[in-house]
Structure 1
Amino acid sequence: MTYRNPTPTVDIIIELIDQPHRPIVLIERKNTPYGWAIPGGFMDYGESAETAAKREAKEETSLEVQLIEQFYVYSNPQRDPRQHTLSVVFIATAKGTPEAADDAKRIAIFHLWEIPANLCFDHDQILSDYRTYRNYGFRPRLSC
């Protein structure tokens, strides 16, 4: 019997706590799908989601992050055009100046009111949910 399972990934909403209004870090992807994205990537075999989040944040932004909380798990089968993935999304904090590395073509800092329109994957939904959480304290609702 052959099993087809979603691939686990992580995404990290990085708040820069040493800057006014705690802006977040986004990367512009070098690889398809192109556009702006929350830093993140695939978990490695034998790696926890927390370890993967710290590793991916460092690889793509050159920042050491402190994971604050697990925000939500996004698992819509269409969230990634390449394959069925599920993403464990973390909120993290960092200090310093991010630098693009690994598969990040560019990196930029954005306040929640100035997020670019051309986001990859389902990152527009994730950041909309995050904005609601930050403004009102409500987490995403389960869609069962």
Structure 2
Amino acid sequence: MTNPISADLQNRLQWSLLSLRVGVFIVMIMWTLDKFVNPAHSAGIFEKFYGISGSTDIVAYVLGALQLVLVLAFLAGIKKRLTYGIIFVMHGLSTLSSYNQYIDGFNNLLFFTAWPMWAACFALYLLRDQDVKFTIK
């Protein structure tokens, strides 16, 4: 038999999950907007971290548009299993693809911020059914 969660704890959990969702969204929307504002930067990232060369502005715009839909759906809590899962996998690939920066950690300290964000994405995925504050059903 499971213990019911008190209303106070449930409320605090919902606000905590909302804060994680909004925090992850802020980072993801900036990565998304970067594809539109500076598509050459996206091409450089694809080449340096993923080994994909020859990316064009059009590729950045298309990926940016797809990512924009995903990130907005994530913020709104739409299809949480799918959107939270894709965000978790995307950020995980980004985090793991930066492995060379972790080797020279003291010259790349900002790359380590990816790990707590990835943990936040994981927590959101695991607790997605509890994340109901300001979501679209």
- request: Consider the structures 1, 2: one of them gives 1.3 for distance in nm of label points 7 Å out along Cα→Cβ at positions 55 and 71 as calculated from the coordinates. Say which.
  value: 2
- request: Taking 15.2 as the value of mean count of other Cβ atoms within 10 Å over residues 103-110 derived from one of the structures shown (1, 2), identify that structure.
  value: 1
If helix-only ellipticity at 222 nm (-39500 (n - 2.57) for each DSSP H run of 4 or more, over all residues; to 500) is computed and equals -24000, the structure in 1, 2: 2
field: Value 2.2, calculated as distance in nm of label points 7 Å out along Cα→Cβ at positions 15 and 119, assigned to which of 1, 2
entry: 2
task: Compare FRET efficiency 1/(1 + (r/R0)^6) of positions 79 and 111 (r between Cβ atoms, R0 = 30 Å, to 0.05) across structures 1, 2 and report the one with the greatest value.
output: 1
statement: Working back from 2, 10, 20, 25, 23, 13, 5, 2, 1, 0, 0 (P(r) over Cα pairs in 5 Å bins from 0, in percent, computed), options 1, 2, answer is structure 1
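Any read-out appearing in this document is the output of simple, stated calculations on the displayed coordinates, not a laboratory observation. Source: prediction; values computed, not measured. Cβ atoms are built from the backbone, for glycine too; each structure is taken alone.
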